[in-house]
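Below, each structure is written out as structure tokens.
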Structure I
Amino acid sequence: MTQFQRKVNASNKAANYVADELVTQFNSIPDNLFTWALKGLGLNGQKGLEVKIDLKSADFDKKTGITHGFVDVDVANITTFKDVPIDAIVVKSNLNNGGRKVNADVINSRFLIEKARGTFVTIPQGESEQLFIANLTIKFGWFFNIFINEKRYREMVEWRVKKFTENMKFEAEMYNKKLQIQQGK
């Protein structure tokens with residue numbers, strides 16, 4: 001389990017906007033996420049990492065709420081797994097304090113991940129300050145359990161949760177500036 005939190009200088013509207021966009025784009029045009037929310041996370045072609053994941057396709061099934069995807073997983077100097085199916089449900093909910101909670105559950109990934117759940121929460125701290133919290137609980141499948149020790153886990157997962165939270169912070173603060181310009185502040 002990994003958790004990372006970050007204070008954000010943005011309005012509640014800006015914070016919730018990026019949480020909403022995360023869900024909307026995941027369920028409609030997930031490739032867009034690699035330009036902002038997932039930027040720099042070793043996904044879709046980033047070089048020089050121990051594990052690279054390339055999204056090949058993703059289709060959202062409105063009836064079930066499941067996004068069905070296929071990825072290639074390149075484990076440096078070991079092997080590449082082609083066309084690994086990954087099914088996930090990504091939804092948002094409104095919190096009583098005005099924040100948002102995004103839940104992402106991997107419900108199928110063949111041997112890659114036995115189960116995984118990620119949450120991203122926006123919590124208002126004041127008019128122009130938010131707290132972003134990202135949590136990831138992951139249990140790898142049989143193959144990855146063979147070679148993932150605590151050090152490798154940190155190298156593969158923990159920095160990605162931190163970077164994701166930083167990406168979300170950057171986007172919320174940029175959107176907040178855009179809102180201020182529109183409002184003439």
Structure II
Amino acid sequence: MTSSTDHSVMPPWAKSVFTIEQARDFVLEVGSCSILSNKRGTPALWDAIAAPDKQPGETGWGERMELAWRWKNELPALYPTEIFYGKRRDGAMLCSFGVLSGLYEASWRPVEESTVVAQRIFSFIAQQELSSRELRLLCQLSNKNEKAIFDKALLELQLIFQIVRVNRIGLDVDMWTPFDFQYPELGSRHRK
């Protein structure tokens with residue numbers, strides 16, 4: 001497959017998505033995709049969306065970026081048993097539940113094997129859904145110097161399938177919940 005950033009030979013799905021329903025079909029067809037273009041040559045929602053980019057002099061993100069950013073949250077909220085939003089080492093992704101099952105089995109680790117900061121974050125999330133801002137305050141990692149420590153621990157918990165972004169339409173901030181709470185059918189595989 002040609003790189004999604006190499007526009008000399010466009011993949012058949014490039015600029016083929018006009019609606020959120022078509023975005024759903026795209027994710028299910030490719031199995032897994034990044035949100036924005038990447039250098040690995042894998043499918044990207046950004047490349048599939050048939051909307052104009054930001055034009056010179058235009059303010060804001062432009063229609064294509066607005067759709068990619070909105071749909072990354074809306075797709076798993078509208079199709080919670082078909083589409084998953086999460087992180088992998090090279091960035092944010094959407095994937096089908098078939099792909100998710102394999103990723104989960106390959107990457108799940110007990111929270112006790114994570115860093116101390118990640119364990120602390122998880123202890124708060126296990127009690128209730130919390131936003132990133134609320135978590136930073138609870139963990140006392142709210143100043144600029146500690147942001148990288150917090151972000152690394154939050155990513156760590158996502159990569160080992162301990163936490164996930166809450167799937168809810170209209171949610172303007174990242175809210176976190178244990179993976180098991182949102183996806184009990186997968187999470188039950190590792191419960192004691």
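By the measure FRET efficiency 1/(1 + (r/R0)^6) of positions 62 and 110 (r between Cβ atoms, R0 = 25 Å, to 0.05), tell me the structure among I, II with the highest figure.
Max of FRET efficiency 1/(1 + (r/R0)^6) of positions 62 and 110 (r between Cβ atoms, R0 = 25 Å, to 0.05): I.
Once mean count of other Cβ atoms within 10 Å over residues 30-37 is calculated for all of I, II, which comes out largest?
II
Of structures I, II, which gives -8500 when helix-only ellipticity at 222 nm (-39500 (n - 2.57) for each DSSP H run of 4 or more, over all residues; to 500) is computed from the coordinates?
Derived from I, not from the others.
Looking just at relative contact order in percent (Cα under 8 Å, 6 or more apart), which of the labels I, II belongs to the structure with the highest value?
Working: I: 28; II: 17.
Biggest value here belongs to I.
No lab work stands behind these numbers, since they all come straight from the coordinates. Since the structure is predicted, the reported quantities are computational estimates derived from the model, not experimental observations. Cβ atoms are built from the backbone, for glycine too; each structure is taken alone.
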